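Down below are the structures I want you to see.
Nothing in this text is a laboratory measurement; each read-out follows from the coordinates by a stated rule. In this text the structure is predicted, and so the values were computed from the model without any measurement. Cβ atoms are built from the backbone, for glycine too; each structure is taken alone.
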Structure I
Amino acid sequence: MQSEKYPLLFSPLDLGFTTLKNRILMGSMHTGLEEAENGFERLAAYFVERVRGGVGMIFTGGIPPNLEAGFGAKLSTHEEAEQHRIVTDAVHAAGPDVKICMQILHMGPLALQENCVAPSAIKSRVGKYKPIGLDEEGIEKQINDHVHCAALAVEAGYDGVEIPASGGYLLSTFLVEKTNRRTDRWGGTFENRMRFPIEVVRRTRAVIGPHKILTVRIPAMDMLEDGMTHDEVITLAKALEDAGVNIISTHFCWHESLIPTIATMVPRAAFTSVTGKLRKVLRVPLITSNRINMPSVAEAVLARGDADIVSMARPMLADPEFALKAREGREDEINTCIACNQACLDHTFGGKDVSCLVNPRACHETKLNYLPARAAKRVAVIGAGPAGLAYATVAARRGHAVTLFDSASEIGGQFNLAKRIPGKEEFHETLRYYRRMIEVNGVRLRLNTTVDASMVDRGSFDEVVVATGIIPRRPLIDGIDHPLVISYLDVLMGQRVVGERVAIIGAGGIGFDVAEFISHEGTSSSTDIDEFAREWGIDFLNHPRGGVCGVTPVARESSRTIFLMQRKTDPVGRGLGRTTGWTHRITLNRRGIQMFNGVEYLKIDERGLLTRINGEERLFEVDNVIVCAGQLSNRSLYDELTAEGLNATLVGGAFEASELDAKRAIQQASELAAVI
């Protein structure tokens, strides 16, 4: 069924031997379930929810074709294929018109094992081991293992396979001279360097037959100084067409590239024009991806002719009913992916099960469910920050009568700080979602209301949940009450004017956010593709080698002098998110922000901040000292309630205050609300 609002997104795509019911692809994302106990049963439940939510096609997480290709859940035996049947049977039963393809992922030099392989023995900047350079026999083995894996995928019931030739994985390392120093028929000229991926595809098509979907993901712009030229991309894509692919999926960057492509600071649909340029010269349909998180964005991509299919992986973690809600005109009910990466990609690279900050049910569909309550209760939730919003909306969804209180004039709590940070504008979407969920689920909202024990006594409510969040910690420093000292809350809420020379005490996530906030000038690059390209040194128009060769990033240096410091002796920023922290460090460095670790704070007075660093005293002559030195749980109401003999449940920051952690707060609150 087509949607009047999104006619292109919900139009079918004829592949000749089969038809995709719409243009919405749930892109590949490894979840960790592939290696977990009962993982295939959990994977089946995870995919089935997205099938029922309206997607047209699914690509699984990466499955290695052999032991040296990557992590544990390989597919190289008939017994392993039987396990995959659990997934394919469940998906086809739930949606006979939905296609599911298995991604065959050979990580090459990025595999976390000593016997990893590559065309040449060159260690990746982000790889753990130096790979073994393949000989002729080894190359033949890797090709045959890909082909064998594809045959087993068909045996397991998949509708086809996707083979990545991008990202710094094995196939892509053959494509560029940086990682392919061979002088035989597998190296040298570009025609020789692309021989390996073409041979994998050609033989795969021969073994899976003409009526299975064969997709290859190529580095349409690999963001490497010595990467592929646009002409080489075209040559590769046309050779893949001739080798028998049905669809070409476009990827942007290698893992070792120092260009952000998936962080929240990246503008929506920033890279789709690259796909659109390639689409003009190809016959097969093209997939585009990256930071497409709402149906209006996806529809616009298709309307511009940038792609035939839109891949959304993380948005399907955030909301399994994304497609269904879009088709039914309920866009305001979509739980939008904010590209924070905290519970998805950070977990993937940290060896943890994947989930989602805004949707803790993601990948936990067999464990966390919001079933109708056996008996409706009257529930008071005090505090409309992340934890309170999650608890209130889940409890109300289950049938409880929920009243949500907050002393502020708007919902959101700490989210109202986050949305003010340039590059974190997506938090507006999360607040829009919760406002709508309050309406849909009938939560009674009472803002501008300060709650005391008399308002939530035993006669009024059956359950009381305290989600009053945190209060900033004031460190014990001589002069901490001096007028030049400012709390980060006052800075972000615009309640204090900040001077030209500033010291920030505390270099965790809040410290980095404050540094970004007070150093940023002009348009937010997350909302302006041209500004983003200038800031990171990308030439979308001319597409030089790698998209970046010869392009100098043009950062806006801050007019303020800013010192970001921490007590810890670890490198500043080490504790930030694994997949996004480096982007924040680069941004602040380019703006001239000076960072210090191992700092002892001695005194604050009219001269500024006196410290001791590496055993030597140093005075920072500043106009202001902004304190970002952690948080304490705000439990005053909880203590009042318990003193009155009333039972209450603590959630979120009121339960545990550390670095502001919406992921933990939403997960804990949702789990508790699921069982009340």
Structure II
Amino acid sequence: MKSGCETKELKAKRSVSLPILAGGSTQPNEIRASKNSRWRAVALISLNLLMIAHVIQWWITGSTISPIEPSEAMYTLQNGAVNAGVIFFTLAILATLVFGRFVCGWGCHIVSLQDLCGWLMKKIGITPRPFRSRLLVYVPLIVALYMFVWPTVVRYFLKPPAEPLFPQFTNHIVTTEFWATFPTVAVAIPFLFICGFMTVYFLGAKGFCTYGCPYGGFFGVADKFAPGKIRVTDACNQCGHCTATCTSNVIVHAEVKEFGMVVDPGCMKCMDCVSVCPNDALYFGFGKPAILAGPIRDDVSKIKINYSLTWPEEIGAAVVFAASYFAVWDVYQLVPMLMSLGIAMVTTFIAVRTYKLFRTKDLSFHRYNLKAAGTIKKAGWVFLIFAVLWLGLTAHSGFINYHERQGAAAFQLIKIPDELALAQLDPKQWIDQSDRNNIAGGREHLTTAMKAGLFVNETIAPKLAWMEYLLGNAGRAVELLERAAAYQTGQGKALSLYYKGAILNRLGRYDEAITSLDKAMAERPDLATALEEKGVSLWQLGRRDEAVAAWNSAVKANPRLPIANSMLAGAAALMKTTDPAPYEKQADQVTPNDPHFHYLLGLRMESVGMYELAEKHFSRAAQLDPKFRSRREIEMMSRPRK
């Protein structure tokens, strides 16, 4: 080792003042600060302030321009909803086709987050190092095709012949549901931490852009056709300042030497390379696009990239990435797609690093020495503990996700209609063997997911509650629906409270049912079926006038409710206050001519003491299908004699 004095002397001997650097730095190894980075910081900070102002304006006024997010374009292709997001995304791609991928560098809030995290790391002495993979760079394009192209492909092959390929377009530029497609704050905070800090720390500056951003997948393709590029003059002396400064992990000095321009689609036109060039040799200009670029001279060697993985490791990393992505995507109905991509990236890096920790003699990470001469150091053990916890949590998420998905798939296969199942307390007679198998299997999967899960999945609990009810466990169903409602908001909460109230009615707990149904209508005032059920509760409690008022309100909200209309007809006949004929006529007009529906109406009328009207529907069911006559006879014989 040389002393500090000797090192300074050697540096002095090797330092040469170059005329070309006059007016700038006098040391050729010192990279001058980028002036463009300040302007870009101003642009990105302004972008975030505008986003905050957008949210505040929505909070205050209740309506605003729909989110200016590229992800909103999915709803245009799938549902025909033309929103601000698809307009922005279209304009951004068109601009990229001309100027290159500058929108990412100067107008993306995730880029600003990654830049902030990278800047903070450098302040504490950590320089993010790029993780270079041959295969994972294709992830953004694959995900982009899945999000924006695959739904149309599926529609093309599965749609009926008369149905158009694209849905009818409707105007959704202004919305009152600004946050409907965004995760909650509780999810947004870890999302920003993972896709910001963690991806930069493990994968380098703009790690999420390189390996996860689906919008960048399209921008990268468009950039190849753009005439706007970072180009070079003959003044370039291959000093490497541009590459050292680039936060997009582009090997700038090698590309401009071979192609006369930057051809890497990861270049986000941050312009830092232009600003720090000591010879002012780089500039942004128009000319041949990257897709037509070739080596300037035949004797120039191809660019050599030091990839972080060997080919076998690349294949293993791709498998780990796919497995971890599907393990965490939508687990607990919480983790959105972009967050899943960020988690998969970090998981892949940690898995590969853990593998190398056992396979190599020496391994370091940032300024930490993980292993030296075959011995795992203290930092290595800390990393190993973190890796076990992270990989274990990812595997656990995959276990939960598997059971949630299997249970949800079984739930979708249950064929018994809700109305028929709720016609009487024990719906087992309506359940065929196929439904029994789906209910039993789905119940097992969802119970496992709920017991082993770290969080409550607000969509799984109502499904499990319905399965429990169909199996005859009405009390357990009520408990699960109450638990689900405690975590839900809006429509989901309203539906859980409605079904809870309906089941409480079947259990004869009418006061509790009214409380639950009132809460459901507080969440969603237009839920006419909740008013219908509340009328049943009031009727059973002897509050007949209030019951009739509730059924009238339900019919006013939705005139085509067969049960509410029938209840009004039965109430008019029993109370003898009005002529029941108009109500019966209306009920007949909106009642499906289906034996199952007439039979369930008979059961509902019978449950509230409207026997004459009940017999009318039982007879109609038997007329449409004779087997319902024998079903009715069996049911009557099985009832206990008084």
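Using the calculated result 21.8 for Kirkwood radius over Cα pairs in Å, for residues 272-447 alone, pick out the matching structure from I, II.
II
Among the shown structures I, II, from which was the value 9 of relative contact order in percent (Cα under 8 Å, 6 or more apart) calculated?
Details: I: 12; II: 9.
Attributed to the structure labelled II.
Tell me which of I, II gives 21.9 when you compute mean count of other Cβ atoms within 10 Å over residues 40-47.
I
For structures I, II, calculate percent of Cα pairs over 22 Å apart, for residues 528-615 alone and state which one comes out highest.
I
Another question, then. Can you say which of I, II returns 0.99 when Rg/Rh (Cα atoms, Kirkwood Rh) is computed?
Source structure for this number: I.
Determine which structure produced the value 61, 48, 37 for Cα extents along the principal axes in Å, for residues 120-367 alone, calculated from the coordinates; the candidates are I, II.
Values: I: 56, 39, 39; II: 61, 48, 37.
Structure II accounts for this read-out.
Sticking with this structure for a sec: Thinking of I, II, which structure, once helix-only ellipticity at 222 nm (-39500 (n - 2.57) for each DSSP H run of 4 or more, over all residues; to 500) is computed, gives back -19500? Don't skip to the end; give the middle numbers.
Working: I: -9000; II: -19500.
It was calculated from structure II.
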